1. Tell me which structure, out of P, Q, gives 17, 11, 10 once semi-axes √(5λ) of the Cα gyration tensor in Å, for residues 43-82 alone is calculated.
2. Work out which structure the value -14000 belongs to, where helix-only ellipticity at 222 nm (-39500 (n - 2.57) for each DSSP H run of 4 or more, over all residues; to 500) was derived from one of P, Q.
3. Given structures P, Q, which gives the highest value for mean count of other Cβ atoms within 10 Å over residues 11-18?
Structure P
Amino acid sequence: MARILIADNDPDALDLALLDLRLEGHTVCGASDGSTALELIDEFRPDTVVLDHRMPPGPTGLAVAIRLRAQRPDLRVVIYSNYQDVNLVREAAMHEVPFLPKGNLRTLRAAVELH
């Protein structure tokens, strides 16, 4: 099973994703924003990082993903967000970051299990 760090500023969405992936047998850790997620990377040492895109007031999920891809190219990073924008999805793809629509836990499970 994987070690998964999830960052989402919506506490209900974060709790649901954490519970679902925990029930699948993964070791999970949650963060309420992108800055906290970045702080937890060295301590938690995840295999996969799942990021919401909009997490005010800090950095966006894509900004965190780009930083993580540059620092740790082998780390799997996924954006899991309600925010749907063609340019955002295109930019995420340019950085080899899958973009998943939030709400489909089956898709999220499949994305983290590919690792």
Structure Q
Amino acid sequence: MSPLTITARDAATGPVLEITGDLDHATAPELRQAVDRLTLASGQLLVLDLAGLEFCDSSGITALLATRNLATEQSGDMALAAVPANTVRILRIAGLDRVFTLHPDASTATNPSSTDR
């Protein structure tokens, strides 16, 4: 098991959370706490950079959905960047690849003119 690390930074489009390690039952509350500390202005995009994500279970997926819901409640949006192949597979099986906007990397996600999905 790898400990979860969440690093926040700002981009032109809004906040970016770089998530590394395991997002699972034990660590999902850490993501929720990090997101609760964010203030998303109307129209901003919250990007979760998952390039360093090593494992994600159903609790992690639930935390991602809760994060998306919070962004929507704050009149913002959310996107996932650099999603590992095993997590993309889970999202596709559950039909969540149609719920989340997916980008190949964080720089594409934070490019205001980006339209990749």
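1. The correct label is P.
2. The correct label is P.
3. Top value of mean count of other Cβ atoms within 10 Å over residues 11-18, among P, Q, belongs to structure Q.
All of the numbers you see were taken from the coordinates with simple rules; none came from a lab. Given the structure is predicted, the values throughout are model-derived calculations rather than measurements. Cβ atoms are built from the backbone, for glycine too; each structure is taken alone.
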